[in-house]
Structure I
């Protein structure tokens with residue numbers, strides 16, 4: 001079993017359970033960008049779980065695009081919350097504004113930042129997996 005694969009799966013599980021905790025237990029209503037982040041994170045918990053079970057080291061080909069798009073969305077969302085100038089470009093026009101901070105731990109840790117960290121962790125783990133996979137293929141043949 002590959003450690004990089006397991007790390008990426010654990011990051012996806014923690015992010016998924018964390019977002020469910022915030023919405024279902026804490027009753028924080030997700031904004032539009034939060035929903036988009038969920039759309040890209042939730043399948044990763046399932047896909048990576050199956051990949052860990054099957055020891056599918058080629059899964060990075062399918063998961064990296066999802067995690068990279070997730071980085072873009074959560075990165076934009078984090079910047080939107082932290083840079084007031086960007087709020088004029090806010091996408092959320094109904095419901096909860098995307099610039100709303102439900103949590104602000106230590107003055108900078110927000111829900112989108114937590115999602116960004118999870119997506120980055122998944123991406124780095126899968127890049128490591130991809131490199132080790134390619135090194136093995138080079139050595140073998």
Structure II
């Protein structure tokens with residue numbers, strides 16, 4: 001994706017969601033999101049090949065409370081809440097996601113579903129929640 005050709009229109013909550021990008025897109029997109037006043041987190045997934053590692057990386061980067069249950073339901077619950085990480089909106093960047101996709105397509109697909117569900121929930125509250133998953137392909 002060429003970030004110059006991608007019309008984010010950050011003012012339109014309906015554009016928030018889950019997008020596939022390249023690792024090179026992360027810097028410019030993160031800068032745009034920060035410029036729009038959103039809370040940004042980048043989770044490096046290089047070398048991540050299992051659900052446990054994935055969940056721990058997300059929890060660490062987003063400062064999840066110690067009550068995090070380390071399962072998909074808990075991830076969705078925490079992404080729908082974010083009360084400890086309050087902001088006007090959120091942008092999550094998952095760099096190097098190819099390793100997870102290659103190692104376990106099911107976990108990769110579940111992550112995308114969880115991110116999509118979280119984005120839909122935030123949209124119902126007029127809060128933008130963006131997720132960008134960087135793949136080399």
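Given 3.0 as the derived value for distance in nm of label points 7 Å out along Cα→Cβ at positions 19 and 51, which of the supplied structures I, II does it correspond to? Only structure II yields this read-out. Please state which of the structures I, II yields -12500 when helix-only ellipticity at 222 nm (-39500 (n - 2.57) for each DSSP H run of 4 or more, over all residues; to 500) is computed from it. This figure was derived from II. Each of I, II could give percent of Cα pairs over 28 Å apart, but the derived value 24 comes from I.
When distance in nm of label points 7 Å out along Cα→Cβ at positions 99 and 123 is computed for each of I, II, the one that comes out at 3.2 is II. When distance in nm of label points 7 Å out along Cα→Cβ at positions 75 and 107 is compared over structures I, II, which one is greatest? That would be structure I.
Just so you know, all these numbers are worked out from the coordinates, no wet-lab data involved. Treat the numbers as computed from the prediction; the structure is a model and nothing was measured. Cβ atoms are built from the backbone, for glycine too; each structure is taken alone.
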